[in-house]
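Listed below are the structures to be examined.
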Structure 1
Amino acid sequence: MTPIFPEGMTRSQIKKFYREFAKEAGIHFISRGVVSWLLKMLGKKIPEPGAEILERLDEALRPCAVGDWVFLDHCIGDSTPWLRQILVAVHEVCHCYRERTYVDDGGTVTGWYRDYFHVRQRGACAVEEAVASSAESQVHYYLTGAYLPQPDLSGYWLTSDAAAVARETYQRIQEQARPLGRGGATLDASEIAIRCLRRVRSS
């Protein structure tokens with residue numbers, strides 16, 4: 001299948017996508033540059049050992065979602081591969097939406113994170129990562145014509161049972177999406193992202 005952006009997305013297209021996505025999804029994106037600056041400012045105000053810890057934290061920073069805020073490990077429109085910039089945004093916004101649903105169902109933000117980071121019962125983490133990876137895959141299919149393979153979640157310290165849950169969840173969502181064809185989506189984050197990408201492409 002022909003890619004939607006045969007030459008890739010330009011810097012201005014990536015930035016426009018992030019603006020559109022943030023507005024429609026109700027999310028604030030914080031780029032790596034801003035996080036690095038904040039950590040450096042904090043480092044100047046604390047003793048040397050603490051500053052070194054912050055510097056290591058900056059180097060190890062992974063994308064993450066907190067409430068309606070997404071912290072990125074890149075600067076929007078930088079030299080990071082364009083497809084990765086899009087998929088990271090989709091993945092983290094999916095987490096934001098899942099957290100909102102959790103709260104709407106009577107839970108709390110801290111409860112969502114407690115379940116996600118539970119050391120022994122890794123089922124919640126398995127499901128959340130499988131769902132967010134599915135959102136990525138739906139957008140990847142729209143952009144390239146190919147779904148992503150089963151995600152590698154080895155870095156999430158899942159138990160064997162939790163890993164099985166992740167595989168089953170991912171496969172189930174993929175099966176639901178396939179009949180919808182290219183540009184179809186079963187998750188809010190991927191649906192909004194595809195809508196924004198269509199606007200960027202047509203502008």
Structure 2
Amino acid sequence: MSLSYHPLPSKYISLLTSQKFFRVAVVGKDPFPTSPSGIPFCKPTWGEQLRDNCSGKHVLKSLGVEVEVAADNPLYPTPEELFLHLASQGIAFLNASYHFLGKGRAFPKYLYCCLLEANATNFPIVAKSERTLLLGLAKVVAPFIEEKYPHLINHITTVIHPDTHNRAMRPTEWHAWWLPNALKDELQLQINL
């Protein structure tokens with residue numbers, strides 16, 4: 001079985017590696033099933049990023065980013081430039097796996113090799129993060145983080161995934177994390193755009 005592979009772009013990895021500290025690392029399960037850009041929660045175009053069914057739109061709004069304003073800003077001709085800027089502001093976006101694992105409510109054990117491969121990229125960033133949010137099935141990496149960095153376990157929070165299906169099925173929990181400015185307020189973030 002061949003798995004679609006979308007690693008973090010080298011420019012993004014370089015920026016993440018050069019940062020000394022992150023306010024938050026937001027960790028999803030795997031790349032978008034359609035139109036992944038390489039950066040988790042980031043679509044290649046503003047048209048795709050601004051769709052209601054784009055989880056990344058809701059993450060950005062929750063962080064306090066006015067995505068419609070950012071989309072009109074010449075500094076960010078594509079969402080990638082915005083995500084690079086957010087990384088420089090101490091906000092990292094990662095995936096538990098950079099291989100697309102498919103839809104499903106469980107993480108197949110035979111795909112744990114994909115997690116181990118991603119951990120090599122993710123752990124140095126998570127180690128520099130004040131908070132790490134594991135979204136939905138990304139919670140499977142919590143034991144790996146606890147084993148390697150036991151002192152960080154109190155900095156890890158598992159939250160509902162921002163997928164709009166979750167908004168319909170578990171609205172109270174979804175709204176607590178993904179309404180505009182929810183993460184900004186929770187983490188006391190000040191993002192300069």
Structure 3
Amino acid sequence: MKIIFDHTNGEFNKNGNSLLEVFAIKEGESDEYMFNNGWLPFQNRWYQTRSSRLKLSPISKRRKKELSKLNISYINNIFDIADKAIIYEKFDYNYLKDYLKLNYFKFFFDDCFCGVVNLIDDIPYYTFMLWDESNKDHSYGTLSFYYLIDKFYNEGHKYLYTSEYYPLFSYKENLQGFEWWNGKKWVCKD
């Protein structure tokens with residue numbers, strides 16, 4: 001693979017830590033290899049990050065019951081929810097449009113939450129959650145992970161990749177099968 005160091009978004013914080021971005025362009029590596037080594041895809045290249053994934057296994061009866069209370073659909077317009085969600089500044093429209101150029105699966109909960117999973121060489125990568133924050137009837141974000149764990153486990157997948165894992169995303173630690181990439185290997189929470 002060709003490695004690209006990008007200092008465009010680099011920063012140096014008050015603690016003396018510096019940030020730079022590392023990207024790669026595949027040169028014969030499989031998508032599975034890239035995911036298994038902590039890389040995530042974005043705009044025709046891959047980036048190295050503290051990525052996260054869920055090792056898939058059956059979900060509990062409690063989670064199945066919680067999911068059964070939701071109206072789950074697949075044909076709604078994603079931009080109807082995006083237009084409601086944008087006022088909360090929870091996502092970037094341009095990133096959403098980039099991920100929608102790839103093969104994806106979308107699902108909706110109660111017409112106020114949408115999840116987007118990109119299928120990169122049939123490897124599920126949960127890239128986007130969009131929601132109308134004025135509707136807080138359920139823990140849609142958490143339930144979306146359990147919905148996807150159940151779906152992709154039953155389809156025979158081993159992992160669901162779930163994007164980055166930094167303090168902003170620490171809630172992922174409580175999901176069943178959670179693992180994160182420490183730069184050398186996948187690590188379990190415990």
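1, 2, 3: which one has helix-only ellipticity at 222 nm (-39500 (n - 2.57) for each DSSP H run of 4 or more, over all residues; to 500), as calculated, at -11000?
Details: 1: -20500; 2: -11000; 3: -6500.
Structure of origin is 2.
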The highest value of Cα Rg over 2.2 N^0.38 Å, for residues 6-117 alone among the shown structures 1, 2, 3 is in 3
For semi-axes √(5λ) of the Cα gyration tensor in Å computed as 28, 20, 17, the structure of 1, 2, 3 it came from
3
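All of the numbers you see were taken from the coordinates with simple rules; none came from a lab. In this text the structure is predicted, and so the values were computed from the model without any measurement.
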